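Input: structures, listed below.
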Structure 1
Amino acid sequence: MKLSKNILFSTILLLCTSTSIAQNQSLPKSLPFLKDFTTYWYYYNESTNLSNEFIPLDESKKEIKKIVFLQHLSNGKYIPVRVLINNKVHYQLYGIDAKISEEIKQVIKQMAAIEIKNLMYEGKKIPDFNFTDLEGKKYNDKNTKGKVIVMKLWFIGCKVCIQEMPQLNELAQKYSNRNDIIFLSLALDKPQKLKAFLHKTTFKYAVVADKEKYINEALQINEFPTHIIVNRKGIIVKVFSSAKFLPNVLSNTLK
């Protein structure tokens, strides 16, 4: 999304001063980043990470369960506001009124719905698999046991899937000397199409073609891109959409 210079400058100033509310501050009755959708969307992308670990709070700063927090967001009556308490990241529910842009309400409802769905995967075993990548290497429940799997679900026509590849390449390169981490991608596309694409585009993940059935039926995921972290025991640790969360999630998993 393109931002005008004036909006971008004012939003950066806002983020520098108001990205997080300090412990001894109450949330103001109105928040500047709610003035329009563009400003809010910039704020949300820069300061909101509901996929990562955080402490969820209700409107009175009382700690609540993450699933309850997300359910409140999904009704379109709240937004999450980042709050720092004892240098720990919290998100507090902030009630919004009918005057707020309908676009803001809809995007929060949609994001919350995705996070609720992703949360449900955590702690479950990855569905049984037996993959062969474009190079002929096989991946299954047995030969990946004891290893962390960093999995990406994507397809060539997904613009965001392609845009994030340089960032994913950097991460794969960072851990390239470790044999206990597998960077594996499942694509919807046929082998021939993927090979032609990868001839022009560098992607350092192993690529498995034609996995629409596994993604739709076994994983029951239909958002792209989606990233899945599987621990050494074959248990799903985290499912999320944005690659910007991946380095932190992977680092925490390896710990």
Structure 2
Amino acid sequence: MKVLIGTDLEGVAGVVDFETQAYGNGKYHEQAKVLLTREINAAVDGLLEAGVEDILVIDGHGPGGVSFEHLHPRAKLLHGRPPAPQHAYDTVAREHDVCIMLGQHAMAGVEDGNLNHTQDSRAVDSYTLNGNPIGEIVQFALYHGALGLPLIWLTGDEAACREARDLIPDITTTAVKKGLSRLCAISLSAEVSRELIRKDAIKAVENHKRNPIPPLTWPGPYVLEKRFFHSHSKDAYVNHPMAEIVDSQTVRLRSENILDILYA
């Protein structure tokens, strides 16, 4: 089995603040990157124990969230900004059998979601796809589902795990913290979190082998609506071929192809 791992920083135990931990200039950002990387390494240990042969880690956090020098020696890292062209990424992703998400947070507006946001915490109010509120979990699951990869496991806070189970009922989830508000949470200790992740990595693979989860797909055509906090954010879409300007803070994109719209 070849596994693709999408990572983010805000759903990691011990990470509870945007300004000091999640943003690139935060005074504890490098420490937060190590916390994420140790959780990744615990997942890799479990996946290897479960018989996984090849593991590719995607650094999905905007300013970078993986501490390369601390990364597990059996994992490969896909990183760099701006991201690779879509065709290049899709070619790599299709080489894998399943995908998982580590360190994930709930979509923007979820009251008990610690560090909840969708894509850009300082710019985006909400996303909806075909009338359904979505966040980064739906984006990742649908995008990779269109490439043939089922999402079989997710780690993060309790709200993110709930969001994943509502989307994919048979998914394995691992909660490493409980959000009390957007900027406050109760985290498990680093050691307990990592051991739980290692064990659940094995469980996720075994569960999928026993009861395979299909790739997530939704029927088209697709309408993605993005609402921003500020009017200038919508200006980037004025000349976008798929975009309609709805109002000063909202754009609407339409496509028959889910791959062309989710991250447009």
Structure 3
Amino acid sequence: MLEILKAIILGVIEGLTEFIPISSSGHLILSGKILEFQSANSETFNIAIQLGAIAAVLVLYRKFFLKFFSLKNWFKKDMNNMIFAIIPVFFMGFIFYSSIKKYLFSPFTVAIGLLVGAIAMIVIEKKSALHLEKTKSIRNITKKQALLIGICQCFSLWPGFSRSGATIMGGLVSGLNHRTAAKFSFIIAVPVMFAAVGYDLLKSFGGLSAYDLLLILIGFVISFFVALGSILWFIKKFQKLKLIPFAIYRIVLAVVILGFIYFY
């Protein structure tokens, strides 16, 4: 029963943090260690419940994704922009996958990722205020903007930096307004996360018990519903809040983590 409660807590954390620029992987790594979550192979569990968050995006932006079931839409601007935005992180992830898994999945590296990302957010937020003309619709994003966002997304391979944070910052740097940067970040998350999650699951899904699968299902469902609310709230509030409050949160969390590591 205790493990079920832990699965619910981690599902909530995944749903809340996956699309907000505070690093879901960082929170899951830290929360898993604090909760001492051992069932379901904690790494496999953390990977699998991300599918719940992905499903939330597919539901909310179903009109965007449904059109790709028609072959004629595969060669249009929306698909081209998505390809430009995801190729860099696929390339870098393929090359550095083993090194990332080996060296960057620890509380210390997560804390540093949170700090570096927070500093980048503050700098970019200040710079983005200088853009007088903003791209206000996903339809108006250019290939150049999509590619720049894709290059920035490569920083998300560092746990703690945040995939949504990296892509939103890339959007702001390339001239998107906050709302459009957030929406495009959510949309390009789907192919990237499907690929990353699918690859990891193929390598680690074997040997799970029926109870492990139950915990994963619970985490998946909780993550899905929490992510739905999280995305809707973020889209509504982000244009007003901007990145600074999230940067401050990241700095505070990083300091707490480093303090915990140092004193304990």
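Observations on the structure shown:
- When FRET efficiency 1/(1 + (r/R0)^6) of positions 43 and 187 (r between Cβ atoms, R0 = 30 Å, to 0.05) is computed for each of 1, 2, 3, the largest belongs to: 2
- Parent structure of the calculated result 18, given that relative contact order in percent (Cα under 8 Å, 6 or more apart) is the read-out and 1, 2, 3 the choices: 1
No lab work stands behind these numbers, since they all come straight from the coordinates. Computed from a prediction, not measured in an experiment: that's the story for all the values here. Cβ atoms are built from the backbone, for glycine too; each structure is taken alone.
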